[in-house]
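Asker: For reference, the structures are reproduced in the following blocks.
Please treat every number below as a calculation from the coordinates, not as lab data. Given the structure is predicted, the values throughout are model-derived calculations rather than measurements. Cβ atoms are built from the backbone, for glycine too; each structure is taken alone.
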Structure P
Amino acid sequence: MSSSSQHEDVITWGMMLKKVPGIMKNAPKIVKGLKTGNISDPTQACGLGWAFELATKKNPRGNALLYENTRFSYDEVNQWANRFAHYLISQGVKKGDVVGVLIENRPELLVTVLAVAKIGAVSAMLNTSQTGKVLIHSFNLVKPKMAIIGDELVETFEEVRKDLDVEEDQVYYLADTDTTKDPGEAPKTYKNLATESASSPTHNPETTNQVYMNDACFYIYTSGTTGLPKAGIFKHGRWMKAYGGFGITSLRMTSKDTLYSTLPLYHATGLVVCWGSAIAGASGFAIRRKFSASNFWKDTRKFNATAIGYVGELCRYLADQPERSDDGDNPVKKMVGNGLRPNVWKPFKKRFGIEHVCELYAASDGNIGFTNIFNFDNTVGFSPVPWALVKYDKEKDEPVRGSDGFMVKADKGGKGLLIAKIDEKAPLDGYTDPEKTKKVIMSDVFEKGDRWFNTGDMLRDIGFGHCQFVDRLGDTFRWKGENVSTTEIENITSNHAQISEAVVYGVEIPNTNGRAGMASITPAVPAEELDFKDLYSYFREAMPAYAIPLFLRIKTQMETTGTFKYQKSNLKEEAYYPEKTNGEPVYAVLPGSDTYVLVTDEILAGIDGGEYRY
């Protein structure tokens, strides 16, 4: 989801007219992308496997995957995936089966996902930062037939294996090496997928042409608004929309391009938008295990990357690096992603020589996407799906309805809750749990019987069908590119022996993207007996790093509404500023520290002034 802040840009007729020559020039690509991505025939073969095989025919010897010092051609990757696919088929994997995939960013992850897609099976893209009960929930939620685990995550997997619903002989292993050269040795009770599949056929399996638009391709996990992660269904037809919309229409990728991405491949931006765009152009896709600000531009030169994938936080980290004389000396001309803040947008383009920012808005669990194909500044672009912005009452936590009982559209140029119409052209794939899907559907919105998807996000209409992202609603906040469920973190926090009650919410830190976690806590012991070091140690063991509350506010009693809901709006507004908290102390964990310290005027100035880099 995009997390750029409020901005007052408005698109005018003059601005649109300036784009006309470019629109006319690229009209064939735009038409092709729309046609390719909008498949209406449910019996037409399509999807990830089909598209990759097409790219292989177009550019068999061209770079398909680039990682560290290894490069694999389209033909090599396709044959590699075919070996995996044929072997998995021989082991009984068939269309519709679920395969749990737990591998960090490296070629083996993408080849595994490609192989599963060619069969018509579904990859459950397990979040590699999840551990313990959260990982158990995510895995068992989708009932995988088998699991494929990277060596780098075997220890994490073993810690919960006894609680996972998978047969012992259905757990496969991939060494943390270039397994085409060194397959490694699998631990006991694991099967080595590289070794087992080595003698399997390399031709395209027949199953690739039996995968259709309504078949599921991945399960991508989202925190949603409450509770533990939900598994969003991502179908091949929707994958084709991203493939055509981003790769062909927006970025206009070709075999001469390479897209470099350090984004986690268990998220849709990296897996679908970035990789899909590369496949659309039969282009190279360069990946890195984890983002590195100091090596980012070196990597773009090393891989000769003409495009990059981003999230807003990544761009801020790059912008915060000391300026160098060669900042603009890189091959990158276009970028695709979400969350680029307005105050970073233009300076970033200028400093690093970027010509086209393809900012997007999309929900992995929704039916709508916006794309900035015309390269306007500070916008998520437009969407071909019917959508509306409706007025929202934050106090009541619900959309405003008029005297006729229908929702009220936001004023032109104003902000409102984004909703998207659900119909045959824009179906809602939803979640694996039908009850979860029902909760995001609104009915009788503008007329009796209509159905709309509730995105949970506030956007602003800036003219000509273009929007800007404003903020998220509900009980989630986004930090470090991850959606965090406040309900889940509240439950974990309250389980600590020294805490009786906790309210969790997101707060803004100047010059950062998204919202950092903050918890107001009511201690179960006298406040002076709180062991902040032990509390932080507990958080580190119980939740991912991005979900840990960076601030704690000590309260003697929580304020609630008449319906016993916590009054989070006031807490968010007061944030971590001691002068606003009515004498209630606020503590912060500073970067590199292992405990919480009292927020003094000096520390507050350091946080807001950027001395402490979150």
Structure Q
Amino acid sequence: MPDKPTELCTRSPICVVVGHVDHGKTSILDRIRNTSIVNTEAGKITQAIGASIVPLSTIKKVCKDALASMKMDFTIPGLLFIDTPGHAAFINLRKRGGNIADIAILVVDINEGFMPQTIEAIDILRSYKTPFIIAANKIDLIHGWKTNVNNDNTKNNTLAKNITLQTPQVQELLDKKLYELVGKLFEVSNMQSERFDRVQDFTKQIAIVPCSAHTGEGIPELLMFITGLAQKFLEKNLLCDVKGYAEGTILEAKHDKGMGTTIDVIIHEGKLAVNDILVIGGLEKPIVTKVKALLIPAPLAEMRDRKTKFNAVKQVNAATGVKISALDIGEVIAGMPIKSCSKNDLPKVTAQIQEEVEKVIVNTDNEGIVIKADTLGSLEALQTLLRQHEIKIKKAGVGNIGKKDIIDAEANYSKSPLISIVLGFNVKDESGLCNEYVKILTNNIIYKLIEDFQAWQAQEKKNLEKAMLSDVVMPCRLKFLPGYVFRQNNPAVVGIEVLAGKLVTGISLMKKDTKDGKAITKVNAIQIEKESVTELNAGKQAAVSLGDVTVGRQIHEGDIFYSVIPEQNFRKLKELKHLLSENEKNILKEIAEIMRKVNPVWGV
């Protein structure tokens, strides 16, 4: 089969909508679609599998007034919005060299501000170097806001005009909420931002567009700025060979009644036709199949309606979404790359696809944690963010947590209990094992999963270090209370108060004015109100039994005693001093000073 001819054209930028749950991602997309669908002229929005295609003619009509006010013009073909809003779509869709999304809209509820998934979305956008603008949604819920939008979308004021029509109090409140977003964005990402009409340099400032998915205010400006930014900064990246072999990413694999397993795919490069050879990334090896059918929704179909009818087409061109029917795709995983190719190129393309998958599913470090995620794209996102936190990864995989993952993690325990863990993003634990040596953490928010891991590791480190201190004599200072002599000797029983540290039965004591640094007695027992205890904290008083001393000879009322700490124990306590209280550190210093009067290099 001869190579296909090439024809470079500018494709539509692929745009994803991300943000925290309930902040309006779906509503923003619905408003963009509805705003576009109401136009009855040719070129209105087109539904594709997993995507909404908004052509340039529609964008120009929707943004007419805003374009005129900003003196902007466009040349790109339009916009391709990913219809599955949120992190699932964004991190599932990847291609060689990064994420498939060219640009993104980060939706934030202007009244609630940044939330956990907002921060996660920013982390992922930054890790993939994906440009984005912020849609500050729900301005219609700002107290006192007056909507100046007509329902027919024909005589709308521009957003900037609408803002000037608000009362001074509302304008001030809007600015307050906007600058709270500006401050928070800088706090979490060190990125500068500004209201869209005040941005001076789009290379240095993120544009914030106040909007309302409910009323439609700001939606034309949102469309306009996404299109303008893509055209200005991404035009070279949007060059696409529309006659070359197809490249794409699987959005979803599902079982369709009467059709068997089908895959919803975003095509971001080239052309795909019926009967083309298709290579799909797999966990063990690539899947090689042939396109049986290409399906797109019927015009104006509602994609979320199960009764949606599909039309068969002979071919599709980038950038678009399409449902593919093919043989042997029952084990396909979302997020996997696909490529079409000629029979001659099949070995080369198969190797390329496998290499791309292995770059994500690979044991990159000699030691480290085990991670699992629901898709290839989310696995890559998790890996990227873990590496930003300098967390090593021994094994990465797609799918639910199984027995093999637990066994792999347990192998880490002998090296370090701190890495004997499995992290799972958007997956379940199906291992059925309860292993005391392996910790399993799962979450559907990546940055929260990383936070949970770091918190667990910090606590586990403290537990391990405390265990190391369990056989170490701890620093303690106590006072022989005047007037509390219950027995003078054999053994001496006297009243004491712990001034600092912790007194434990069995430890030896020395006097503050010792000349040889040796123990003078040993604590045989501690009693509080005739009840025996094994330890006594600072500030507490008790009666103690002391061996081999006589009151009035070796010890006297008012004496200050210190715990006798072996030199080796002292060195260990110095290494683990972050586990000691300030009082304990001070006592340790005092003990060292006492001992160094006898031996100047003691404990050094």
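Asker: FRET efficiency 1/(1 + (r/R0)^6) of positions 33 and 185 (r between Cβ atoms, R0 = 25 Å, to 0.05) computed as 0.05: which structure among P, Q? Provide the component values of the computation, followed by the final result.
Answerer: Numbers: P: 0.05; Q: 0.35.
Of the structures listed, the value fits P.
Asker: I have 5.0 for distance in nm of label points 7 Å out along Cα→Cβ at positions 65 and 441, calculated from one of the structures P, Q. Which structure is it? Display every interim value, and only then the final one.
Answerer: Working: P: 3.8; Q: 5.0.
Considering all the candidates, the number was obtained from Q.
Asker: Another question about this same structure. Comparing distance in nm of label points 7 Å out along Cα→Cβ at positions 249 and 553 across P, Q, which is largest? It would help to have the intermediate numbers written out before the result.
Answerer: On the way: P: 4.3; Q: 8.5.
Going through P, Q one by one, distance in nm of label points 7 Å out along Cα→Cβ at positions 249 and 553 peaks for structure Q.
Asker: If you don't mind, another one. Work out the source of 7.0 here, i.e. which of P, Q gives that when distance in nm of label points 7 Å out along Cα→Cβ at positions 161 and 577 is computed. Spell out each step's value before the answer.
Answerer: On the way: P: 5.2; Q: 7.0.
Working through the options, I get structure Q.
Asker: For distance in nm of label points 7 Å out along Cα→Cβ at positions 105 and 585, which structure out of P, Q has the highest calculated value?
Answerer: Largest calculated value belongs to Q.
Asker: Further question on the same structure: In terms of percent of Cα pairs over 30 Å apart, for residues 137-504 alone, which of structures P, Q is highest?
Answerer: On the way: P: 46; Q: 63.
Max of percent of Cα pairs over 30 Å apart, for residues 137-504 alone: Q.
Asker: For distance in nm of label points 7 Å out along Cα→Cβ at positions 337 and 473, the calculated result is 6.5, so let me know which of P, Q that is.
Answerer: Label of the originating structure: Q.
Asker: Comparing Cα Rg over 2.2 N^0.38 Å across P, Q, which is largest?
Answerer: If we compare Cα Rg over 2.2 N^0.38 Å over P, Q, the biggest value is for Q.
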